[in-house]
1. If we compute distance in nm of label points 7 Å out along Cα→Cβ at positions 203 and 299 for structures P, Q, which one ends up with the highest value?
2. Supply the structure label, taken from P, Q, corresponding to Cα extents along the principal axes in Å, for residues 43-90 alone with the calculated value 31, 23, 12.
3. Hey, Cα extents along the principal axes in Å derived from one of P, Q reads 56, 53, 41; which structure?
4. Which one of P, Q has mean count of other Cβ atoms within 10 Å over residues 147-154, as calculated from the coordinates, equal to 28.8?
5. Work out mean count of other Cβ atoms within 10 Å over residues 155-162 for each of structures P, Q, then name the structure with the largest result.
6. With relative contact order in percent (Cα under 8 Å, 6 or more apart) computed per structure, which member of P, Q shows the largest figure?
7. Which structure, out of P, Q, was FRET efficiency 1/(1 + (r/R0)^6) of positions 27 and 115 (r between Cβ atoms, R0 = 35 Å, to 0.05) calculated from, if the result is 0.50?
Structure P
Amino acid sequence: MRMLIEETLAAGFLDEAAPTPDSIGLAAMDDGAALRLGDQWLVVTTDSHVIHPIFFPGGDIGRLAIAGTVNDLAVMGATRPLALTSAIIVEEGFRQSDLARLQASMRETCREAGVTIVTGDTKVMGRGEIDGIVINTTGLGLTDAVVPDAGLEPGDRLLVTGSIGDHGIALMAERHELDFEGELASDVAPINGLLAAALAAANGAVTAMKDPTRGGLASALHEMAEKSGVGITVHEPAIPVRPTVRSAAEMLGLDPLHIANEGKAVLGVKRERAEEALAAMREHPLGREAAIVGECVDENPGRVVLDTGLGRRLVSEPEGEPLPRIC
């Protein structure tokens with residue numbers, strides 16, 4: 001996906017959007033762009049959502065659209081979203097009752113995140129021209145300091161805000177009518193409040209953040225390591241994975257590190273403040289399973305090494321999406 005964007009979709013725009021002291025643009029390939037406004041930064045992000053099915057355990061496409069955009073703002077430091085836009089394309093024949101249900105879900109998720117939709121657009125396409133509904137959301141937020149995904153330094157500790165793989169496994173089980181023991185539910189949620197608590201506790205010591213959505217934790221760590229020019233060592237026993245998710249992934253031949261999340265973030269924090277950030281997250285309802293899972297090192301820049309407790313191996317980056325239309 002990154003190659004497709006860099007070589008085709010962003011071609012001709014990257015040079016024009018190179019980072020400057022007053023802007024972080026498309027060339028940074030971060031979760032959004034940032035423009036300096038006086039002594040603050042305006043962060044802008046946009047995302048389109050084509051998930052299938054549109055209703056799933058723990059959420060729906062409406063909740064996903066709001067939370068995903070709020071989270072993209074938050075991982076760049078903009079935990080105070082100003083406003084959202086919403087563009088909705090629906091298929092002819094889409095049930096109005098389902099549309100009302102999605103609108104209520106979006107409204108409730110906005111309430112959780114402390115933001116609202118201020119403008120939007122609606123289009124209808126013919127039956128069979130799209131599959132149900134597509135939602136695009138754009139978000140605006142302010143921050144005193146931008147947190148990039150490329151700021152890791154050797155010695156930084158790596159934290160995750162909770163258990164991984166919940167969203168992808170829940171969606172796969174629902175889509176394919178798989179019956180696993182134990183409850184499976186997506187983790188989709190706005191985590192701007194959780195990240196605000198971590199940033200306040202770390203007091204300027206958070207060096208990088210990213211949400212491990214498509215491609216999971218492995219993809220996020222690879223991107224952060226490559227951009228930052230550091231190596232990453234991850235300790236497998238420290239990574240929080242729910243037993244049901246782990247069992248389901250093993251049965252399906254999937255690696256939990258490659259499975260999408262929609263309510264989690266990865267943080268790089270300076271070693272001396274990592275425990276404070278961790279404690280602050282664990283006090284938040286969405287961060288009770290937060291954990292320190294690894295550290296940044298000088299060796300093997302751009303690579304991610306998994307320490308299993310019995311040995312070490314390189315973590316591969318997903319070459320394809322194990323489950324399409326995940327977000």
Structure Q
Amino acid sequence: MGMTAAVAGASGYAGGELLRLLLGHPELSVGPVAAGSSAGLPVTDLHPQLPQLGDRTFAATDAATLAEADVVFLALPHGESAALARALPPGLPVVDLGADHRLGSAADWTRFYGTAYAGQWPYGLPELFRADLAGQTRVAGPGCYPTAVALALAPLLAAGLVQAQDLVVVAASGTSGAGRGAKASLLGSEVMGDLSAYKVGAHQHGPEIRQTLTRVGGGPVTLSFTPVLAPMPRGILATCTARTTATEDQLRDALQAQYADEPFVHVLPRGRWPHTAATVGSNVCQLQVTVDVDAGRAVVVSALDNLVKGAAGQALQCANLMLGLPETAGLSAAGIAP
């Protein structure tokens with residue numbers, strides 16, 4: 001009998017993706033499936049795409065029930081993971097998909113989230129910080145925007161090929177990034193045929209991006225980050241620019257050196273640009289780089305599925321490392337098309 005995985009917040013989009021991925025995992029099976037306000041409902045009422053769980057109902061979110069599993073995923077709204085995590089046994093592996101344990105700065109947490117600061121856990125971005133994850137019992141899964149931006153810019157900052165003080169990111173995300181809760185601004189009639197910027201200069205992922213890029217670059221960064229809501233269910237397309245005097249070949253070499261052996265980060269051939277549809281359903285981030293010679297700026301474009309590499313897939317990738325399993329177990333680099 002293999003190990004079991006519990007999912008708290010299993011009624012949401014990221015929780016549903018976790019269940020889908022766990023159903024295909026060779027070593028982990030679906031254990032307790034918890035959802036606060038949906039407790040008692042059949043799982044397939046909210047996730048009809050998962051007929052294998054047709055005989056399961058959502059349980060209440062109870063620490064004792066979750067602790068029956070070998071690993072716990074917390075796919076809860078920001079600010080709700082910390083209290084539940086404290087109630088779980090300290091030796092039980094836990095991956096938090098929410099923001100509660102990502103930030104090292106209590107001031108940043110208070111400014112952008114407004115609840116009690118819960119401290120920082122090891123940051124679960126394997127392609128940059130894999131050595132921090134093996135054997136851990138607590139890991140904080142990165143946000144979707146921070147994953148797309150960090151994978152694009154970190155190798156260039158680490159190599160000293162771009163300046164850290166004028167980073168500009170404009171990133172578009174599908175509506176699932178806002179969660180499953182009903183919001184008038186996310187109604188189909190409001191979103192279809194429209195693009196809209198939101199939380200400009202004040203998005204909660206800003207300090208997380210700066211924290212990661214500061215760590216890899218060895219010094220503080222200045223970042224302008226503009227998120228855009230796109231009329232699609234899934235995906236992130238991030239255009240990341242930075243001042244540079246390097247050539248395109250030097251930038252490309254840095255990305256390829258960082259990701260040559262990575263199964264889930266693909267630097268595309270010259271002339272082929274990332275697009276979100278190519279990553280849907282996969283744990284992949286696609287990258288392309290060029291130099292805007294007239295502006296003196298490096299331009300890196302990244303694309304990923306915000307629910308997989310940006311959330312559930314990356315969490316499972318981290319759990320595999322924590323548990324000593326093959327990192328790619330239960331995960332695919334193949335997308336879904338058309």
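All of the numbers you see were taken from the coordinates with simple rules; none came from a lab. Please read all numbers here as calculations on a predicted model, not as lab measurements. Cβ atoms are built from the backbone, for glycine too; each structure is taken alone.
1. Evaluating distance in nm of label points 7 Å out along Cα→Cβ at positions 203 and 299 on every structure, the highest lands on P.
2. Comparing all candidates, it corresponds to P.
3. Of the options listed, only P reproduces it.
4. Q
5. Between P, Q, the highest calculated value is found for P.
6. Result for relative contact order in percent (Cα under 8 Å, 6 or more apart) over P, Q: largest is P.
7. Q
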